[in-house]
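Engineer: Some structures are shown below for you to check.
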Structure I
């Protein structure tokens, strides 16, 4: 197998690159980045079988010509609302399997439409194999499968954990922060009342989490809202939610208003959010009865009764985890399972696809993240 990682020495990509460089099944690994010098320097740190090259993915002819030499494309270049669809289409045209950490709903919609092309070419494309989306999708699939019939799926995560990486080849405004601002601005798409509809982000939604109680997280624009209805046709609602301490959520709502009033540009807002995340410390410590840092909540019927299931994971990290760990390592595991033949489905899918062993993948991700005594925590309303 010949693998190329686009953005492979970026803030997210370097974590995936380091893990993938240890895979015995890979014949060669190429780290591609806009900054050639950074790519070459980082590749040297990973082994003699790893090469670093400069590559501008905006040059479609160059991108296509480069990808034709590879079997699998791993894409970590953001923001995905700018680059996701084009890179996937070029990868499929070049007859390459594809995996990414796409966290924007807009390109995800278009990328799912390439499902027929991927199947025609006997190719697999996994979208959003990171933390959220990624881990959240796995948690959501497990929650849905606990019920006889799921009507609603919520995936959620803590804004307090979304700190940017210190080391990256990226010299301009942080792509993760650009993504964040994009998804709290204007309107975002959710699935509600059996149809897709636009709504304002950061709108509070009250949820009742089994064993924990009622909370009011906020709507965040993310692919989970788009992909779950594709894989689970009986769903009536699907949304992605964010929670955080009162200060950061207040600041996000203020940013939203300033952008709407055209008093603040999205790029300036992204730079401010980047500074804020790097220099803030949360007082929202994880208490025994608080909402999990990352979770899924499914609501529906069980034994002819209206029930709910919350799924998160238990485990103590053996080291301090970063956003790069939580995003890049699940991506590397998805690649590992595909190479090993544990994912044999074809088409454009997301991690909640029934062609993936959700429990096994989640536990192996926990192991990669150094979670000691990791287990899947399932809170069922009918057991409370």
Structure II
């Protein structure tokens, strides 16, 4: 694929404001020693995550809480307040004080990601899949008016709360330019001869600049990063999620995206993106390794108790559990599941989260603490 000029796009007057139409990718990047070093770090660390993560005893079991962690953090960037503990507790059957709307928005992210992973066996990442992801994400939640699965027919804009189109910080392409821009975006994904991490970093910027939907653009854009890494077989399972990095450095995230549109500062954006891949690869491997270590200790301690061992394996997927849920998933009697959970309670592996006499919910707090621990990415200046 031939490189374009380093111009990020053009402003198109619309009567009272100008909309930004991004130029087709890729830009003409300057392969500086710093960029090469950051790319090398990201490749090395995501490769380590793929290798060592794939050799963990239960990578596919671990995928479940990691997917939900990404859903919570990606939704948090958009203002949703549900926590990982609340989502996992609700899925286990607990009554959670958080608004059902917030939980549904996060739950829809999980549904969309799982749908995308399943679809990758049939179709590549493409505009059609983008629409399917948006439909799963936005159905039945606030933003339903955003026409799930349909590209916008009106002009949208980005700005502080209460801003108008005249005071917006960024105005994406006019509606008539959305589909041509996405067609070029799809073509770049399929034809790019850049390193894969560079390709998805550039494609993420471009998708956010196009902003093809009335709502949900950020979440769809972050979903696509995970799906790309799986599609290109960079990761065997979706253990890496960048929303934690974007959330912990939110101002840098938006500033670097805007710097491309305003000043063609591609290098600052791509270095930031690659730093996120490197740091979150380290973070994911650390969490997965610690969870497996804790679970291995528990399994060794209770090796002669098969029902208890099976419930410990369930806790790897969700630290919250009920006797009813365990009985159903393990196909054992309620009393059998309850006795096994009480044994875990005696060993201080789980504790009750409520004083209810019926439908008691238990939590393996040690696992939840590892999952909920905030990400600690190093600042980009440290690269």
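Bear in mind these aren't lab numbers, they're just calculated from the coordinates by the rules spelled out. This is a predicted model, so every value here is computed, not measured. Cβ atoms are built from the backbone, for glycine too; each structure is taken alone.
Engineer: For FRET efficiency 1/(1 + (r/R0)^6) of positions 14 and 62 (r between Cβ atoms, R0 = 30 Å, to 0.05), which of I, II scores largest?
Structural biologist: When FRET efficiency 1/(1 + (r/R0)^6) of positions 14 and 62 (r between Cβ atoms, R0 = 30 Å, to 0.05) is computed for each of I, II, structure I gives the biggest number.
Engineer: Let me ask something additional. Which structure, out of I, II, was distance in nm of label points 7 Å out along Cα→Cβ at positions 270 and 350 derived from, given a value of 2.2?
Structural biologist: I
Engineer: Still on this model: Among the shown structures I, II, from which was the value -19500 of helix-only ellipticity at 222 nm (-39500 (n - 2.57) for each DSSP H run of 4 or more, over all residues; to 500) calculated?
Structural biologist: That value comes from structure II.
Engineer: Computing percent of Cα pairs over 17 Å apart, for residues 310-373 alone for each of I, II, which one ends up highest?
Structural biologist: Largest calculated value belongs to I.
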